[in-house]
Structure 1
Amino acid sequence: MESECRPFEDAQSGKVPVRGHLHVPASSPRNGIVLTHSAGANSSSPLLVAIANAFCKSGLTVLRCDLPFRQLRPHGPPPRGSAERDRQGLQRAVEALRRQVPGRVFLGGHSYGGRQTSMLAASQPGLVDALLLLSYPLHPPTAPSQLRTAHFPDLRAPTLFIHGTRDGFGVIDEMKAALKLIPARTQLVPVEGAGHELMSARNRATLPDVIADAFARFMAAQA
């Protein structure tokens, strides 16, 4: 059996639909991860596709999904007031993936998707086994005092942060200080020379495997 990637949809009456793509590895997978995108992208962004392929190669089932706001509008940022529904969509995606794998389920997201991921996990301890936050938007680039960390003290899931050293949404020292607010086990992996988008022509060939390997080691240290 070869690994496969297929369109995925779970639309139950009265519930926020789950839409995206499911990556299933060739070996019998036990664990899985939900991945979602930034405010300006969708689940088919090059970063998300590349990371999903790397995780699938490592043996994880991957559900990369479009947040509810993106399902309703193909372009543009999330409208005001959409965050709660986006978190509902992430919870539904976790539930859908749990029906696909018998083992642990992880949740990850890039920028806005990562922020909603962390807020959902903080409000529902035990929902997932660990978090992967890519380019967490610690604050607006022009307003470093407006920190998005109010929920950090409520995070109980082990959390791996992947962050560029040239990210305008938070420098590495700011990220290190913010992680001290989280009572769960955390790790920060800097990506040298990367901005908020993380992936560039310089690291495109190596970054996805670096992220997948870092997450595997992070989870192995917990076992």
Structure 2
Amino acid sequence: MNSVREFADASAEPRVRGFLNEPAQPNGDALVLTHGAGANCQSKLLTAVAGAFADAGFLVLRCDLAFRQSRPFGPPFPAMAERDREGLRRAVEVLRPLAAGRIFLGGHSYGGRQASMLAAAQPRLVAGLLLLSYPLHPPRKPTELRTGHFPQLQTAALFVHGGRDPFGSPDEMKSALVLIPALTRLAEIEGAGHELLGKKSSDDLPLRIVQALEEFFPR
């Protein structure tokens, strides 16, 4: 049976804090997963997705970004974004001795954006990215694109995106992904909004995300 336990590493700053989903039958691979701007690592989406990956044999560390460790509520500060990315880098390094195989890095919305920016700066850090609801632009502001780092992204990335996401439509995402030189794939969740899990989403969504990643990153 899979287990979940609190996890903390304060050996350096920013510290790593969250929950470790340990699979009953590990496949050797691991995933660092983080949250969006308005949530934490105990969000419904992250908890469900982490559980599905653990069921599939992945060791999963879902962690709080540095800004969320500083305060329990409120959005991130732009000035702290670099510190958030450093926290993700540390989470990957902390997880590395615990995993015999590949390490993936992912996140929802803001967390995914920071993960992709970190990977663009450090292309050998992880085997691949899992980006849930990438916030391509603010709602109703389609010209304010968050794609400045896309041409530097050398890490293969799976984008999971809702068909009704106000932060970017699937067509807008397809247009943006051509800027990325690495291999990418867009998995559209029809009828889903930015949170992905909602009234119109199916119960098997977390499993579908796992299957999409396993197909995109075959062993």
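Read-outs: derived from the displayed coordinates by stated rules, not from any lab. If you're wondering where the values come from, they're calculated on a predicted model, not measured in any experiment. Cβ atoms are built from the backbone, for glycine too; each structure is taken alone.
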Comparing structures 1, 2 by distance in nm of label points 7 Å out along Cα→Cβ at positions 75 and 211, which one has the largest value?
2
Re Cα extents along the principal axes in Å: value 42, 37, 33 computed from one entry in 1, 2; matching entry is structure 2
